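Below: a set of structures, written as structure tokens.
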Structure I
């Protein structure tokens, strides 16, 4: 289990790793497709949870832009 201390010490490194995974096309497998939206899935090397990504056609935002909103704006909103 990850502790708050683990998170505080590693959060920047983990964010960098997450962004690399989200923006690289290698390793992703198509999980499902419905109504024009494809959902891809990949596993983490050091985590039992899988990572998912999808692109909403009407938004047309890059993975980097979506990641920035999630990490720097939406999370801050919930704090």
Structure II
């Protein structure tokens, strides 16, 4: 994923792990980033896997499991 480095996107995209954050609004900078990834299929695949992992860890089932664990710890007190 390519995203502009802004407040919300910095939280959702881990730069270099699940995507790339771009500091510029320049179309040339965005095109360069896209072409760089298209020329590096291994890197593109690695970032894609990182994005899938991030999405899975922030899914509703993952959130429910965290909340369930919290409730169980609180009830055990």
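Where a number appears in this text, it was derived from the coordinates with a stated rule and is not lab data. Keep in mind that this is a model prediction, so the values were computed, not measured. Cβ atoms are built from the backbone, for glycine too; each structure is taken alone.
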| request: Consider the structures I, II: one of them gives -11000 for helix-only ellipticity at 222 nm (-39500 (n - 2.57) for each DSSP H run of 4 or more, over all residues; to 500) as calculated from the coordinates. Say which. | output: I
| field | relative contact order in percent (Cα under 8 Å, 6 or more apart) - structure with the largest value, from I, II | value | II
| Computing distance in nm of label points 7 Å out along Cα→Cβ at positions 38 and 62 gives 3.0 for which of I, II? | II
